[in-house]
Structure P
Amino acid sequence: MITVIIPVLFLMLVSTVKKIPLIGGNLIAAFIGTGVLSLLLGGEYNPLVWGQAWLTGLNQVAFIIFIVIFGSIFSTLQVKSGAMDTVLNVLRAIFGRTPQGLILSILITMCLGGSLVGTVSAVGAVIGMLVVPAMDDMGIDPDLNCAIIVTGGSLGAIMPPISNAINVACSIIGIPTDHVLQISYVTVGISFVLTSLFVCKVYIGRKYQMPQYLIPTEKASAILKREWKNLIPLMVLIVLVALNSIPAISFDATGELLRAIPLGETNLYDWLKAIPVIGQVTNNIVLALIVAIIVAIAITPALRKNISPDLAKTMRTIRMSVLIQIFAGFFLGAFRAGGQIAAISEWATGLNAIALKLGGAGSLILGGMLLGAQSTTQTSLLPILGPAWMATGVSDINAAAASAHLAAAGQGLPPADLNTFVIAGLVSSLLQKQVNPMKSMILTVPYCLLLAFFGLVFLFV
């Protein structure tokens, strides 16, 4: 097990201890170093083996990279077109005539944005500016204001049908996303409903009054009649993804469209899919995002103006996330090529299953808290925990579902949640008021406990 312990310790220390000279807190350095150590300790010295390991690992995470890229582009276009404003205004018209209704509208909008963007800090920056001043005008304490943003964005990261957290878990375990997504419709749906009820009834209740200007003057039908066109790309995306992930349908519309295009003796879908790394663009969520982007640009002339600077800005924003995933691919491939995955599976068979499950669950929650991103947490820990859990009898589907829920649960948990620190800074700068991050973290505990509960259920059923 020394071949496993040394790389894992290196990964944990470099990724979390920022005081280490030059590389402390640098995830790219952590993944490169861990991969190199894994290969060397596993007796693999051939550069060709190293290159093949990286290609294999990169192929494993490529569709996540594509989701990050095209998801961010689509989100940018939706904000620019006014679609997110339309969503919020429609929800306000339906629910927002009371303080509780307005908060429910904000939570739904944050979840939708979190599902598209995949990271809490990003969606908080994009949508937070729309809703933070409104909550402040309603008299909501800045600490609660911050907690509501973190709660909605964190739930969005695992919210079907896009569910970035599920996609990351399935790619690392090496299974299709369909079954796990179908399960998450239930678990995340329950979590969202219960969390919304708790926030609206306990945190909001009858404590606040709606300023007159926040009370919608139009009906939702009137807003939709005027602005329905803004929502077409979003509806296209949701329908295409849902068609493939809802159990009763399970129809990959975009895949079938590409299969209908002949290319020599094969078709465009099969030809693309056979190409390493690039072929992961055939993932149904990636294809749905591409189609939705094309639809958005085609039907909204305003989006075609200054599109190059807008896309360049988006690429700069996600550059680090993409680089982290690229080098995470090296770590994943090296960990398998160096024999560490096999060693963990063999080692786990002799351990107390309960301790292994609880310890792994705790590490994922802790990682989600410290790193502020379920994707980075799962990429770091699931290659180690997944084989260990499965060696104790946990199915691959349950291991992926558990990991996604547990890592997402950590994204708002005290006492050191990175997301809350980021959003607290945003709320404070927007309102010019002090935000206590610790108080905000305590307010986000309910949703964290719900997701953690479902994560543990998957490990023990």
Structure Q
Amino acid sequence: MSRIVAIIDGEHYPPVVRFALSELAKRGEVVAAVFAGGTEKVGGSGEDGYGVPLFRSDTAVQALSAAIAAHDPDEIVDLSDEPVLGAADRFRLASVALASGVSYRGADFAFTPPVCDTLTRTPALAIIGTGKRVGKTAISAYAARRLTSAGRDVVVLAMGRGGPAEPELIRGDQVALTTADLLALAAAGGHASSDCYEDAVMSRVATVGCRRCGGGLAGETFFSNVAEGAGLADSLGSDIMLLEGSGSAIPPVRADARLLVIGAAQGPGYVTDYFGPLRLSLADVVVVAGAEEPVASPEMITSVIDAIRAARPDIPCVPVVFRPRPLLPVAGARVFFATTAPAALVPVLAAHLESEYGCTVVATTANLSDRAALREDLAEASGSFDVLVTELKAAAIDVVAVAGEAAGVPTVLCDNVPVSIGTVGLECAIDDVAALAIARAARRDPR
């Protein structure tokens, strides 16, 4: 029988609440109730007899957390309503429930925890995000390089909206994929800019590519082949597995620790609203990506960091910016640079390429994810460049590299390197969260 904790309020007349609890008891065992507030129809203390243990605290979130810890329920049933609990309040309570693996439902809604029931022998560190293009793959590749340089044997499990039909092992640790290799893959119908190829190319570690479709509000995917991919990655016997999320979707694999990437330009609402609190509660370290103008104003960056610290004062918070790093020399070349970065940031990235790598950037595009506009930009710059430099994303291969092949100019892939700008360094944060994942995995119950 399902164990239920009910959320009630003082805007409902106590006999009505008792009636609702008795009806609820026909569907499961009501083990406790959380009093969410409201005084209109109770004596003000919220202690009217409801026949079950009653949890009260300064906030409904605190009371629900205590009830879950005390009674280990299977589901939370919300019998409250406006004005005591509005939509934002309910999302915060649902975040508490889902983070504890407990479903949360009300009269016309139901939320279930993301299913992460695939367990690997390999310690698993998940890198998840609050949306698309916040820098998860760049952080994942950087973490893989960092851990590899420290002597760890790393495998990356990547899922994407353009991943392979069957989980694919890419031996980035053994073979350096070239632009020609990726062009051949694209010609065969593959999505050669999928995250798994970016991970393998940029980090030079073994990578397993998977696909997924659909993403729920709490991070679950509708369909994926990630469980099968996890088995393939686990068979390699690596020291640690990096589980790379897709958009705001969370890999359906049990993680021993999690690194959360939040885009600074997304604003504090991605921390405080909807299921931002859920993702933050799951994290062991937070990276605030794109923490610079003109991507985000100083005020916006501060508000995001303040929201993180208000909710999780204990958690390391690392603001970073990204800078391009060509994988091959481009010194002396006239460069066409293609990126998915915001158009306003492109001059900063182009100036970095020129100052650090000795090239001259003669044309740029921020339309790497818009194939039609990208083709127009390439056509407009035709004849002005010696080298195409592109991130390995979106249309990098099937448009940019194909155009380079047609024009007889090389296409050089470039990495997006995260650069810490705060007092907490990304390198130390990665070392610490990886060590945490490995330590927690060692304490798991043996299967």
Structure R
Amino acid sequence: MENKKDKFKELKHGQKIAFIATSVTLFLAVMKGTIGYLFDSKILVADAFHSSADLLAIFASGFGLWLASQKKTVRFPYGLYKAETLASFVIGTLILWAGIEILKEGYHKLFHITHVQIFPILPVSVSVISIIAAYFIAKKERAVGKLISSQSLIANASESFLDIFISLVVLIGILLAYAKISYIEGSIIILISLLVLTLGIKNIWSSLLVLMDANLDPELQSEIEEKINNIYGVKGVSEVRIRQSGPFKMVECKIETSPSLPLYKAHELASKAEDYIIENYKHIESVFIHVEPSRKKVTSAIIPVKDINGLDSKVHGHFGRAPYFVVLRLNDNSNKVEIDDFYFNEFLGENKHVGIKVIKAIIKYKIDLLFTSRIGEISFYMLKDSFVDIYKAEEDSSIRYIVEKYHNNQLEQITSPTHSVEETQLMKNYE
């Protein structure tokens, strides 16, 4: 809940910046247009027209962020986040339009050169003010846009940075006109117009990709898949999908877990994965996890044994009191078995909670199965909470024999502890 409040607070901040930028741009556009008209500076009037296009674009951004911050309703259960993307599309269109107008003005300037007799102090001053204002607007828009992942604010920031160069070109053009230097003014304006056109096309294209639910962040997709796969109990992750919706992202993915896992445990695992994503990725607004039974061909198993003799090692009579553990990799398709590792029980001489300590030590192997003759109450529930299936293995049987019986579905699954905590204590005292 607190995370959502922070997100909407950031959206409000984005709106504020957009509307402040709108006011400043309006002032600059009026000032450029007025001074340009009074001093017959066609290039300054053209720049005022370009600022007016910026004005509409920034206003569209603020309006889009305002829509995105509205509460979800019955009619719009997913919110109005994509209104911000639609605003970004409008911005791209306006930038494209502005680029065409600037291109036309540059072409016109190639053949219609004006000469100014008096030094244009006011037009020069307006251009300098415009450069300074564009710099601060761009800097603030980019910082807030990145903070709240607002496409439209970031697009506006890019346009505002271009405004700095455009205003600089306007300033140079005014001075060149006064110096009676031909053609350079129009050529530079055409070059800048091509940059503006490129930016407009880029913003239109990126907005269309978002509206069409394209995958725009494959690195984040891979990172989320890796992180979820490291959650204990998850046997595999597939089909991670990320949709951009305005300033937020929506994530859907499928995770695999043990087929024998109870429904409530599967729900807990899904909730754990969802919480992890939302807590660690600020701009992910919602997560949907679908749980499926694992189809893994290779599973990890562990067996407590009395000795180290490969697949002929003998099963120990108790889980926590075994001197050694063998970690296996079982191929369910080919029925092959490989020894992955041996683990020496370093807690064997201790009196309390030996089984718990062993489990904490072997949990790094992401065990799917345990084959054991006996297991105490605490160890049993701790392993079940870690999504481990437990099967009955006869004491003194070889690993080879137990695995063969497992592959032939001849092993009994242990569904409750074989002895209580008190019985475990009695056995320990007896030993």
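Where a number appears in this text, it was derived from the coordinates with a stated rule and is not lab data. These numbers come from a predicted model, not from an experiment. Cβ atoms are built from the backbone, for glycine too; each structure is taken alone.
Could you figure out which one of P, Q, R the value 11 for relative contact order in percent (Cα under 8 Å, 6 or more apart) was computed from?
Clearly, the read-out refers to R.
Here distance in nm of label points 7 Å out along Cα→Cβ at positions 30 and 302 is compared for structures P, Q, R. The highest value is that of R. Computing FRET efficiency 1/(1 + (r/R0)^6) of positions 174 and 270 (r between Cβ atoms, R0 = 30 Å, to 0.05) across structures P, Q, R gives 0.20 for structure Q. When helix-only ellipticity at 222 nm (-39500 (n - 2.57) for each DSSP H run of 4 or more, over all residues; to 500) is computed for each of P, Q, R, the one that comes out at -24500 is P.
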